[in-house]
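Down below are the structures I want you to see.
Please treat every number below as a calculation from the coordinates, not as lab data. Just so it is clear, the structure is predicted and the values come from calculations on it, not from any experiment. Cβ atoms are built from the backbone, for glycine too; each structure is taken alone.
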Structure 1
Amino acid sequence: MNVFVTGATGWVGSAVVQELTRAGHRVTGLARSDDKAGALAAAGAQVVHGTLDDLDTLRSAARAADAVIHTAFNHDFSKFAQNAEQDRRAIETLGAALEHSQRPLLVTSGLAKLATGRAATEADMPGASSPRQSDAAAQALAARGVRVATVRLAPSVHGLGDHGFVPMLIRMARETGVSAYLGEGLNRWAGVHRLDAARVFRLAMEQGATEAVFHAVAEEGVPFRHIAEVIGRRLGLPVESRGREHFGWFADFTGADMSASSERTRAALGWTPSEPGLLADIDQPGYYAV
């Protein structure tokens, strides 16, 4: 299949490109700069130059593809609402280009605040007040007959080279001299290795996006305190409970219970994670290289 991938040089998208090319698919990726275009070409993909704001470029690339995987998202939390609207427009554009065909579109979303007091499932949907509209945009396309599915990523998509939540915690621990957690640290984070997540995208695409939602979740919930303990041991720092002010803007994520199940996804795709779990992964020296 000829697959168009947005975010093709990103943390998840680059793993998806690798997974697709190894499986024999032809990949065309969106690149917003010359250096990213070079990295994409080196990975064996064709390059389309542009950004998520270049809607004509997105439309043209989607029309030329057998399938589309949308992994791009701007994670600058200082303008999250603006970035969520950019994401919605991109999804709408990609979906419109695939309308009246059976070509699949996979979009990407997260798992935060989907459920309270239990692991979120594929049947849970974000509330109308959620600033990120990936799920809602996919639902709107499905109502128009587009073959679309959402792949929700665990809050920690880990692996060497990670620049997500765990590296933020490592930097914070270095800066403050303590590896901290909120309260008793019993809130849980779901986790998945980036290579396992990439296989979810490939399998969901190859099987024609038969479910509305897939969860790229290898571990349902790792207690946050256990994450802090590994970081503290690796850095030789104390591990202590601290108040919300210690974490600043990141406190909402630090204290959130972001556990999730992938039971339905595993059954639908025949997917079994095979990469290291979160705690084993962040216990590698490479996570702490300066």
Structure 2
Amino acid sequence: MRFLFHYPEAHGPDGDFLDAGPVTEVARAAEKFGFAGLSFSEHPAPGARWLAQGGHQTLDPFVALGQAAAVTSRLRLLTYLAVAPYRNPLLLAKQAATLDRLSGGRLILGLGAGYLKGEFHAVGVDFEERNASFDEVLDVLPMHWSGEPFSYEGRHFSVRDAVALPRPTQQPIPIWIGGNSKLSRRRAAERAQGWMPMSGGAELSATARTPTLGPLSELSGTIDELKESANAAGRTDAIDVLHSYHDEGLTEPSMDADRHREAFTALEKAGVTWTVVSCPHRSWAATREFLEAFGTTYAD
């Protein structure tokens, strides 16, 4: 089991994006205290109503992870997650390849189809076409990263005889697919290196327009089905599974540690390979304290 720290997001109109601490210092501390990765989400134009109902603002994940990469040497860098249909596939591929190359091959490209209709409208993308756009992105990324001439004719975009350099350090950059739907799981099994199911309860699932994630026993069965689908598609490589751990008691990581260890062990037995945690703290001192307490208790 490897642990990943998700940089705390900005909720509500008060406070600053960096209240939880400077990105460079958070990244250094996460690496120092044994975390294997750091992640950022994205919302380029969230609606005021969604924010008032508990939604959140974000930094740009590629820029933030680029800063984190500059001050670390081991930490994996995850977009958790970037909305694939928001971007032209070539621009997304170039962003990812650049970050992977500059970080020495540490990017994990977490992608999702997106769910906020108003945000789709704001960035000029047809919400009803998001899945078709997502599939085009998945078509184009490996072509772009190959460094070889390629052409592509899609429903939303086409390119003729292009060559894109530099190649990323990783071939390929790992792609993790977010979402609980059958379509998301099929994409992960057939076309990606990881699956990021969405946990957090029925309310979050309704907002994100994805089926509710069931109890651990159901998750275990779903992971088994994912592996079977990957095998049926001719895959022989392992597929990572990321789980978001939300236990409220984890705000004090050293408290009730045995219970948390039992939960992490159960997740690992179910097939989870990465667990992501975060903290609600809005000061650098509190965030650092969390990172040190969690890392020394569970990650070392």
Structure 3
Amino acid sequence: MTDTLTITVIEPEELAPVGRLGEWLFAEGATLRMVRPWQGEAIPSLNEVGDGLVVLGGSMSAHDEADHPWLADLRELLCGVVDDGIPTIAICLGAQVAAEALGGTTAVPALGNDEVGVVDLTISPAGESDPVFGQVAAETIRAAHRAGIPTSGGTRIPAIVSHYDAVTQLPEAATLLASSDRSPVHTWRAGQLLAFQHHPESDPARVAYWRTRDALNEQAGIMDAASFRAACDALEVAAGKSAASGAAGTHGATAADLPEAVASVGAAAREEAERVDPVIQAFGRTLARVLVRNVRARRLSR
């Protein structure tokens, strides 16, 4: 048996990368095998996953199989990793697909359950004592105390979110670990699969992008077409996703083309995320450590 620990990461969309979670997994000794359906790469079979699995988010929904037929293969894979006890993290879209694969339900869209930015999660009693999630929650609470972030007696932690769909009914075999005020089903576990509605891989810059994007879309009906297109290009410049030089968008736009009111929304969102980022990072680092620890334990037991 090779000493290399291989974790497969399924990235449904270019704009939803593995981010800092990949760095933290690598720091724990894992080798990542990236699978990108948006580039036409096939969802791996259970035998191809390796030692662990991470399924990231994306703008498609769990019901978009007509446009994204690989979703059917992903559902089958998620059933398989739970049955086989493979340590798995499912994030946002990944969590929604996992819920449906295991017998739960996802609302598309989930009106009233949608969230973008930073929210507080309330850890359930089951979450505090959970053998997989409990260590992540405890370390995150300690990080919040160090950063002076209130935790309501050790039960609430900040999280980065961006979702319009949501799990509305858990699979029968799942355990609810954390909820938010708007989205009751946020964090849960089924076997060795941990599912998160929030984005532990994300960062303040991504939060700023999401909130700026939403604020810009709200202006679409009152901006002329040319100004709106320039602003959209400017947003991609700010996100680092435009021309190869990163200096201008496809229409010569720069960050200065963003309307001031829109840019201020993104700046405020980034400031809020930076305030709690030490806690977000503690969550992500501990999550990576727990995943790799469980991967090693499973290998030793086989």
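Can you tell which of 1, 2, 3 yields 3, 14, 27, 27, 16, 9, 4, 1 when P(r) over Cα pairs in 5 Å bins from 0, in percent, for residues 38-117 alone is derived from it?
3
Taking 1.6 as the value of distance in nm of label points 7 Å out along Cα→Cβ at positions 158 and 214 derived from one of the structures shown (1, 2, 3), identify that structure.
Computed on structure 3.
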